[in-house]
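Visitor: As structure tokens, here come the structures.
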Structure 1
Amino acid sequence: MNDTNTSQVELIREAFHYQSRFDGSTMVFKIDCSIIDDPHFPSLMKDMALLAKTGFRVVIVPGAKEWIDSTLKKHGIISPYYENVRITTSEAIPFVEMAAFHAATRFMMLSASRVDAIIGNFVRARGLGVINGVDMQHTGVVDKVLLDSLERVLKQGMAPILPCIGWSPVGKPYNVASDEIALAVASALRAIKLFIVSKGGCLKAGVYDVPKGVDIDENGRIVKLNLQEADGLLAANKGRAPDESLKSLELGIQAAKAGVERVHIVDGTEEGVILKELFSNMGSGAMIYADEYEAVRALRNSEIPDILRLMEPLMQKGVLVRRTPEAVQEKKEDYVVAEVDGAIRGCAALHDWGESQAEIAAVATDPMFAAMGLGRRIVRHLIETASKKGFDRIFVLTTTTQDWFEALGFKEASVESLPSRKRKMYNQQRKSKVFALEIEGVGK
């Protein structure tokens with residue numbers, strides 16, 4: 001099988017993995033108003049319809065800020081702000097409702113793909129009241145999500161659409177921020193994912209001050225953040241004027257803290273962004289996660305075929321020495337794997353050769369996850385393990401990756417410096433270079 005076919009097969013496997021993982025789960029999509037007029041919006045609707053037809057429970061919260069601004073301006077209505085919150089006057093609220101529902105109706109395009117959708121009053125609201133002497137009038141906050149009504153709609157296979165309007169128990173309308181509705185609904189429904197879809201929604205190094213340790217791909221995109229890293233990124237850019245991406249980051253942090261497993265901040269102008277982000281860990285946006293998204297742990301018997309599959313391309317190229325299932329099983333206790341969202345994406349082994357020296361071997365990762373730095377994480381994990389076990393020195397034998405190991409602190413060494421047992425087994429034909437890392441006293 002050639003490389004192209006192999007890549008296609010891996011993509012199919014990955015899609016099926018995520019489809020089975022998330023089948024029947026609830027996903028909330030908060031979509032900014034600016035996306036509605038983008039040329040890619042019809043494609044976005046087709047992709048969301050595909051998810052709904054495939055078994056996902058899709059909930060949509062449209063933003064309407066730009067349309068509200070435009071509608072109020074058109075009718076000559078002044079809409080002042082207090083601390084970045086719109087004061088919705090009695091004069092403005094009918095036009096705010098009109099704009100909000102106009103935005104929501106655009107998502108009825110789902111019906112073109114034979115997916116039923118319904119716009120409903122699923123949010124009970126209460127007024128913000130008077131803040132520091134300022135009457136916020138018809139501006140409100142979420143008081144309650146009408147969960148039973150939402151569940152009935154979802155069980156019928158329909159996609160509920162929630163405009164940025166909530167009603168009091170006596171039917172008084174309030175203008176409620178779509179971010180707040182998305183957060184409340186995702187929390188109430190225990191959504192497994194919240195997608196924050198905006199124009200140019202990616203987080204990139206160079207644009208923002210990025211704390212050390214945050215994963216960045218070769219294009220400068222921030223790939224993923226745990227809650228601590230997300231808080232650090234927000235704090236590092238606290239003095240900057242808030243833009244849509246930072247607002248999305250703040251919403252994502254709130255959602256993760258409220259129990260949403262994964263929050264995805266994506267650029268809705270990119271073709272297929274929802275499918276790429278959902279069916280591939282790498283995706284094309286930034287992900288905030290609250291739980292254990294990735295882990296380096298011991299190999300299990302059932303995972304031996306998985307790591308051999310990862311090693312196979314490298315064994316074919318001669319980068320790794322060929323290993324059989326029996327050989328891996330014999331040394332199973334030496335191996336660790338990198339598990340990402342329930343799938344094995346990397347592996348390596350730490351072999352004890354005596355004389356207080358250990359070898360790191362069989363390092364392999366899924367090429368599709370190169371941007372995540374899984375190889376570095378695995379090697380660092382093994383260095384820490386070796387230190388805890390009392391080894392003084394770690395070495396590797398490599399024919400092609402010496403620069404990579406040098407970047408991790410390894411230095412070229414002689415074959416004569418290897419433990420005697422390993423030295424006797426050294427393959428003179430491969431002529432592998434030896435790189436070593438002295439760890440005596442580190443972490444002990």
Structure 2
Amino acid sequence: MILEKIGYDPFLKKEVKKIRHETLPEVKLFSSSDVSIGNPCSNVAVAFIYTWKEDRPPAEIREAFQKASNYAALTGYWRTTNGAKYAFNNILANPNINKLIVLVFGAEDNGHMLVDALTKFWAWGVTKEGLIRGAKAANPRFEGVPDKALRRIREQADLVVLKKIKDLSKADRLVKASIQEPENAASIDDLGAEFYSKTVKNGKLYDDGCRFNAPLSTNSKARRVTAYQMRESPKGVGGSLRSESLKDAFEDAVSFISEHGSEVLDQRGILTKECRSLTIVMSDPLKELPEGFSKDYLERYAEDFMKGVSSEGFSYTYHSRIFEKWGDQLGKALRSLRNDPNTRRAIISLWDPSSDISDSSPPCLNFIWAAVREGSLEIHALYRSHHIATVTRGGEILAGDGAFVPNIYALAALQSKMCEDLSLKRGSLAVTDFSSHLYISLK
């Protein structure tokens with residue numbers, strides 16, 4: 001790279017310099033569909049703060065994004081503070097960038113309080129523990145950004161924030177003003193934006209050139225190369241099955257456990273054949289049901305699961321754990337997914353650590369996790385213990401016995417309900433069983 005003088009800054013009384021890149025700056029991307037790489041000589045990086053409920057921004061926002069990318073070195077959509085490790089690293093890899101322009105449409109901030117975190121960081125920095133001073137977020141820190149990067153980013157780049165944008169032309173004027181020479185500097189007040197800088201104190205917006213002569217690399221040292229060997233797992237541990245329907249999944253699970261499981265006499269003295277940590281993924285569980293299970297019974301089981309029955313005589317019901325014991329967990333999960341479809345926090349818990357471990361009949365289903373990916377709603381469930389079926393010593397399956405089929409049918413009903421409420425397609429249903437077992441009938 002070559003450092004060139006391109007002008008003079010009468011405000012800062014210094015030469016304006018630019019780095020001419022012989023090779024493009026290193027760029028680290030989390031999602032290439034969310035970032036546009038532009039002119040490396042540009043002094044601006046533009047962040048569109050993600051405030052839309054949909055997974056894709058409205059057409060007019062995408063158009064504004066495209067316009068901004070014509071002038072910027074980097075343009076990207078930004079959702080959470082975790083994105084700082086990509087945004088900051090990419091800015092620091094190109095010293096020509098001296099402005100981070102944050103555009104917020106229709107709101108002052110998003111659900112992750114990202115704008116608040118950025119403005120508080122530029123204004124006041126971080127504590128010794130790395131917490132952003134005065135920030136409102138639940139975890140106010142930029143994860144994965146080293147101290148040296150946090151120190152330099154505020155010196156290398158000013159933060160310019162434009163909120164509640166309704167007139168898209170305002171965003172366009174702000175970006176164009178930021179790339180002007182000092183003689184064409186604009187007043188930040190005239191542009192209606194907030195301005196945070198450790199360098200420029202006159203409220204003028206312009207390109208004052210690169211403030212550092214070399215990039216800052218935040219790469220970690222190369223890790224030791226680890227050689228992996230394929231090793232045979234202990235008998236009965238691990239496994240993953242991919243099936244289409246509930247019928248296929250039931251038959252595949254019984255066959256797999258019969259072949260790979262180990263015999264265990266459980267705490268009640270029942271002889272079982274067991275696989276530990278077995279995952280079964282179904283693409284369309286309701287397409288076909290296994291024989292031996294009444295459709296009427298499965299529908300009643302699913303209705304009990306979703307709507308609840310009298311809990312008299314039972315230490316718990318799945319319905320009570322999901323909808324009553326700790327409030328409406330399904331409702332909370334749905335709200336979380338509406339607020340941010342990419343969230344990893346839409347989880348429903350059924351295990352009560354205060355009492356279940358000593359209960360003689362604790363719930364087998366412990367966690368349900370919902371995830372929206374590629375426009376479809378996936379359900380991932382974790383079972384502590386899962387009775388798949390009962391088989392004879394000769395390997396014959398006893399018709400209509402086992403908890404696996406009604407449980408999966410009920411989870412599919414829950415998934416359908418969530419898809420309807422969220423207006424999403426139904427994705428895969430994945431079940432992981434810590435103890436996936438067959439009861440062995442000795443008769």
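No value in this document is a laboratory result; all are computed from the given coordinates. Note that the coordinates shown come from a computational prediction; the quantities given were computed from them, not determined experimentally. Cβ atoms are built from the backbone, for glycine too; each structure is taken alone.
Visitor: To which of 1, 2 does the computed value -8000 (helix-only ellipticity at 222 nm (-39500 (n - 2.57) for each DSSP H run of 4 or more, over all residues; to 500)) belong?
Guide: Details: 1: -10500; 2: -8000.
Working through the options, I get structure 2.
Visitor: By the measure distance in nm of label points 7 Å out along Cα→Cβ at positions 176 and 216, tell me the structure among 1, 2 with the highest figure.
Guide: Once distance in nm of label points 7 Å out along Cα→Cβ at positions 176 and 216 is worked out for each structure, 1 has the highest.
Visitor: Next question, about the same structure. Of structures 1, 2, which gives 169 when volume of the Cα convex hull per residue in Å³ is computed from the coordinates?
Guide: That value comes from structure 1.
Visitor: Suppose P(r) over Cα pairs in 5 Å bins from 0, in percent, for residues 240-431 alone works out to 1, 7, 13, 16, 17, 14, 10, 8, 6, 5, 3, 1, 0; of 1, 2, which structure was it derived from? The partial results should precede the final answer.
Guide: Details: 1: 1, 7, 13, 16, 17, 14, 10, 8, 6, 5, 3, 1, 0; 2: 1, 7, 15, 19, 20, 17, 12, 5, 2, 0, 0.
Considering all the candidates, the number was obtained from 1.
Visitor: When you work out distance in nm of label points 7 Å out along Cα→Cβ at positions 304 and 344 for each of the structures 1, 2, which one comes out largest?
Guide: On the way: 1: 1.0; 2: 3.6.
The structure with the largest value is 2.
Visitor: Here distance in nm of label points 7 Å out along Cα→Cβ at positions 72 and 272 was calculated and came to 4.0; which of the structures 1, 2 was it taken from? Could you put the intermediate results ahead of the total?
Guide: Details: 1: 4.0; 2: 5.4.
Working through the options, I get structure 1.
Visitor: Comparing distance in nm of label points 7 Å out along Cα→Cβ at positions 200 and 392 across structures 1, 2, which is largest?
Guide: 2
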